[in-house]
Structure I
Amino acid sequence: MMAEYEFYRIICQNLLQYICHRFQKTKVDQIVIVLSSIFTNNKRQIITKSLKKYLINESSIPFNIYFHSSQADINNQISDYCCWAIAIKHERNELRPYQVIKSKIKSEFDIFRMGKQLYY
């Protein structure tokens, strides 16, 4: 359980750090996070706890966290496709789906790759 919590904590914090740093200089009135509802209740609680902990500690901006069905949410479908395209690029060297979205990708990094340079 702790390993699973730690995994989601790392993922959530890194994603939010990246997003918050990009928009730090702009005026943001509210943060809305929409995730897929495919997670079990236990995982939803872990993810929600991780997100809330980061947002409460690092931001004073009001926020809401929602879990929507991917089938009913076009944004979740787009996000799933982008993640899948990037994943199969690395896993199978399959580039066709990646090429479709390449011009829309602002950055891409392997969160678990060890390196010497600290970015955040």
Structure II
Amino acid sequence: MAGAAASWKLFPSHLTGDITAASESALIRSGVDLNATVLKVAHHGSLTSTSPAFVARTTPLVDVISVGADNRYGHPSDQVLARLAGDLVVRTDQQGDITISTDGQHLWLDAQRNAPPSPAAD
């Protein structure tokens, strides 16, 4: 199981890499606190990850999707985007390089391009 968790004071994050739904299920079963302010969406937003159960358990406010523009795999999946409805979703194919910073009390999001982050599709 790949991936990492990071936290600085009030802002827990999950850096999921390419974990699959099976790995997400194992994390849920482990009983570890999965609550996260920031979720790096696994495997470029493919259907193999970011399961409804994992999203419900992590309750992220900001979802970061690292994905190439017009990629041949169709990532991110529309179904995954629907699972993230209500969150702030930022994507490297739309915003370019994304930097999230915190001082432990405030969270800042900077993007290379001026394309606005958008809520996930309902």
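Distance in nm of label points 7 Å out along Cα→Cβ at positions 56 and 88 computed as 2.6: which structure among I, II? This value belongs to structure II. Among the shown structures I, II, from which was the value -17500 of helix-only ellipticity at 222 nm (-39500 (n - 2.57) for each DSSP H run of 4 or more, over all residues; to 500) calculated? Of the options listed, only I reproduces it. Comparing relative contact order in percent (Cα under 8 Å, 6 or more apart) across structures I, II, the highest value is found for I.
If mean count of other Cβ atoms within 10 Å over residues 40-47 is calculated from each of I, II, which structure is the one that comes out at 22.9? Value 22.9 for mean count of other Cβ atoms within 10 Å over residues 40-47 corresponds to II out of I, II. Of structures I, II, which gives 15.6, 42 when Rg and Dmax of the Cα atoms in Å is computed from the coordinates? For Rg and Dmax of the Cα atoms in Å, the value 15.6, 42 is produced by structure I.
Each value in this text was obtained by applying a stated rule to the coordinates, not by laboratory testing. Computed from a prediction, not measured in an experiment: that's the story for all the values here. Cβ atoms are built from the backbone, for glycine too; each structure is taken alone.
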